1. Suppose Rg and Dmax of the Cα atoms in Å works out to 25.5, 85; of 1, 2, which structure was it derived from?
2. Give the label, chosen from 1, 2, of the structure having the highest value of relative contact order in percent (Cα under 8 Å, 6 or more apart).
3. Can you say which of 1, 2 returns -13000 when helix-only ellipticity at 222 nm (-39500 (n - 2.57) for each DSSP H run of 4 or more, over all residues; to 500) is computed?
4. Once distance in nm of label points 7 Å out along Cα→Cβ at positions 224 and 408 is calculated for all of 1, 2, which comes out largest?
5. FRET efficiency 1/(1 + (r/R0)^6) of positions 120 and 288 (r between Cβ atoms, R0 = 30 Å, to 0.05) computed as 0.05: which structure among 1, 2?
6. Of the structures 1, 2, report the one carrying the highest value of FRET efficiency 1/(1 + (r/R0)^6) of positions 160 and 360 (r between Cβ atoms, R0 = 30 Å, to 0.05).
7. Looking at mean count of other Cβ atoms within 10 Å over residues 80-87, point out which structure of 1, 2 has the largest value.
8. Using the calculated result 2.3 for distance in nm of label points 7 Å out along Cα→Cβ at positions 128 and 328, pick out the matching structure from 1, 2.
Structure 1
Amino acid sequence: MISRIDLRGDALPTGGALRDLLPRAEFDVEAALEKVRPICEAVHHRGDAALIDYAERFDGVTLDQVRVPAAALARALEELDPAVRAGLEESIRRARTVHRAQRRTAHTTQVVPGGTVTEKWVPVGRVGLYAPGGRSVYPSSVIMNAVPAQEAGVESVALASPPQKEFGGLPHPTILAACALLGVDEVYAVGGAQAVAMFAYGTESCAPADMVTGPGNIWVAAAKRYFTGRIGIDTEAGPTEIAVLADATADPVHVAADLISQAEHDPLAAAVLVTDSAELADAVEHELEPQIAATKHVDDRILPALRGRQSAIVLVDGIDEGLRVVDAYGAEHLEIQTADAAAVAQRVRNAGAIFVGPWSPVSLGDYCAGSNHVLPTGGCACHSSGLSVQSFLRGIHIVDYTREALAEVTHHVVTLAEAEDLPAHGAAVKARFGWKVPQQ
């Protein structure tokens, strides 16, 4: 059902050697890059016509236009199941509560008398959001992308999601309803790499964006890489991951359920248990079978994910070693199911998000914890953060010095400029004082 990696007994290797021992899905963005290049350039040169052609080719739908009419958004919200609406509204409320607290304010530092540096925070002007629409429908991703952008003060927010044949070429109605609840009224029935290209280049229907965020498949990730430098991106999202650090106190029913819940996303989804308890490992394996038998998406997602090279039970000598393993792995989602889980969680350095104890499962974070579920994958948590208000803000330094404050430091500026063999830099300062360095 799921493989085992036994790291007990010997000292753990360090750095890349340890990472190389851990399971990871194959996700070759570089190979996909060559396939998305002609798609992106077709959108560049043919605009909406290319988007319509790709909708027929990839999604099997014939479109007259890619912009979703306002009436379709209103209808989707009107027809939304009241229970689903209530769940989305609560998810939005909690996400706003958390993300509103992340807002930044300008701060001025007096470096010397008469010399200040102010850092002000400016939101990007326009953002294109992407909501996947392949194996599942993700209105929660609409919330996780739109809320931090809105709370950051982004003035123009647009969203793209693949057209669906069963819904007349529109994105899934729950996606549209989530947009309506959030006040996102600029929505496009465009999927994959072509959606990223639409936001990067702009078309007749869609103005270009400064930034594109949101999870997607390998083609979306490859398109983000293609446009890096032209637009800002959040991350090149790979297959989703869960790692669970657990000891003998963990409930195997909970651990098995959480591994399965992540595996149902995709056959490349990673489910990793790191434990110092062989008894827990055995109990979790025993628990997987009946839980899998009772759920959906078994043959096309869950079993391929759990049996794949990206999933494993990793046995370690103790929690200290387990922490080294999960830090080397850098999971998108990391659950801590140990004794004194809160203290253990504080010791973790690398994770997209950490879920503490038996009552904080990843599923809570996916929908209603208030945290953001757009998180770094593929080990990128060692250097990158999840989506937040900060993702949509730019810090700009404002330097304001008086004549006296500049005079005080001119000799240092001139000395350093000459040390770098850039005499004109020093001259630009000396010119303000009649080409003489002020006396100190």
Structure 2
Amino acid sequence: MILLLSGLPIMAEFSYQASDTAGKIKNGTLTADTQEDALAQLVESDLIPIELKPAGGAAAGGFMTRYNTNHSKVPPSELIVFTKQLVTMVRVGIPMTQAFGILKEQTVQPRLKRLAGIIKDDIEGGMSLSAATSKHQAVFSPLFCSMIEAGETAGTLPEVLDRLLYLIEHEAKVKAEIKTAMRYPQIVVIVLGLAFLVMVGFVIPRFATFFAGADLELPAPTRLCMTMSRILLSYGIWIGLGVIGLVTLYHRYFNKTEAGILFRDRAFLKIPLIGPVLIKAAMSRFSSIFAILQSSGVLVLDSLRILEVTVGNAAIASEFAKIREMLEEGHGISGPLGASTYFPPMLVNMVKIGEESGRLDEMLQHVSEHYDVEISYTIKKMTDAIGPVLIVSLTGVVGFFALAIYLPMWDMTKMATKKT
């Protein structure tokens, strides 16, 4: 683990006091590999350094603090709190630089704390909020940045931030529901796998030694278990290494290529029980994002480009390129959606009504609310259906091993009875 982390670039945070060309004193923070690089950044920004030193938090925490500050994943809950605080301060009229200064002071999450300071410095340097956040798209998604840009252009940033906050909370809620529904099947599958390994690797070999001394023909379940046990004990290490190698290759190559991700997502959508949940979640995400982008003044073509990277499924996202081409040829949005593979008739008809009435954003919001209810219902239906399947699977595994162990013992008991 340490070797893997050591290959990552480690940036340090520096606090500075400098004078601009007009003689105005500026204080702030910046990130750089070394203090010399930090000094060079100040000079390139036409600032005359007065004081430059490592920021206390980054210097004092050591390697893990620096890693968390620069590379840790920002949980959705932390981004929601961060955005809520920003919305509140913008609504009451606090200047943007002061707002991000406050965010830097009160944000707990290390990476967000650092980014608040960087964004504050960028805004003080004359950069817009959308441009400043666009530099950090690993944390602030293209949707986040595009909506802020739309709000800045239309002069409705507080309203757009409100909609953005709703969208982030909505996304987190839907993802949490799906994760919760999948947790029980995952736990059962893991327990079944561990039970199988324990039985084949430890229990069956002990009974195999016992049965070897008996002069009887072993039943098929027992012979199968003993064969699996011999394979596991003889080639277990190689099987484990092979599985690790396949998983590594999958994540590094197949799961990182455009064709591989497209194949994977299409396959997921075809899985019974799980596929319908994923499609409904994507439709809800599409409707809510599209509705908010339309009400924020973002053009339809630009909205589709944003949706392509935010809808969450490569198979559905691939349809947006075709839809954009048809829109550029002069078609409305409902026709191309209807020609697509994954968009259901209800959504297409609601979009058509919204286009004709001039209330597209309102109709899309209704569609999003409908699919939120559908997701909850479908998840419950999926959970109810998976439960019996898992119980039958568990019963089958336990019954198989019980037969493998007790059938020979029953035969040995009958042999002993005949001899007496």
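Read the figures in this text as sums done on the coordinates, not as results from a lab. None of these values were measured; they are calculated from a predicted model. Cβ atoms are built from the backbone, for glycine too; each structure is taken alone.
1. Numbers: 1: 25.5, 85; 2: 29.6, 111.
Derived from the structure labelled 1.
2. Working: 1: 21; 2: 13.
Evaluating relative contact order in percent (Cα under 8 Å, 6 or more apart) on every structure, the highest lands on 1.
3. Numbers: 1: -13000; 2: -25000.
Here the read-out was taken from 1.
4. Working: 1: 4.5; 2: 1.6.
Biggest value here belongs to 1.
5. On the way: 1: 0.05; 2: 0.50.
The read-out was computed on structure 1.
6. 2
7. Details: 1: 12.4; 2: 18.1.
If we compare mean count of other Cβ atoms within 10 Å over residues 80-87 over 1, 2, the biggest value is for 2.
8. Values: 1: 4.0; 2: 2.3.
Computing distance in nm of label points 7 Å out along Cα→Cβ at positions 128 and 328 on every structure in 1, 2 gives 2.3 only for 2.
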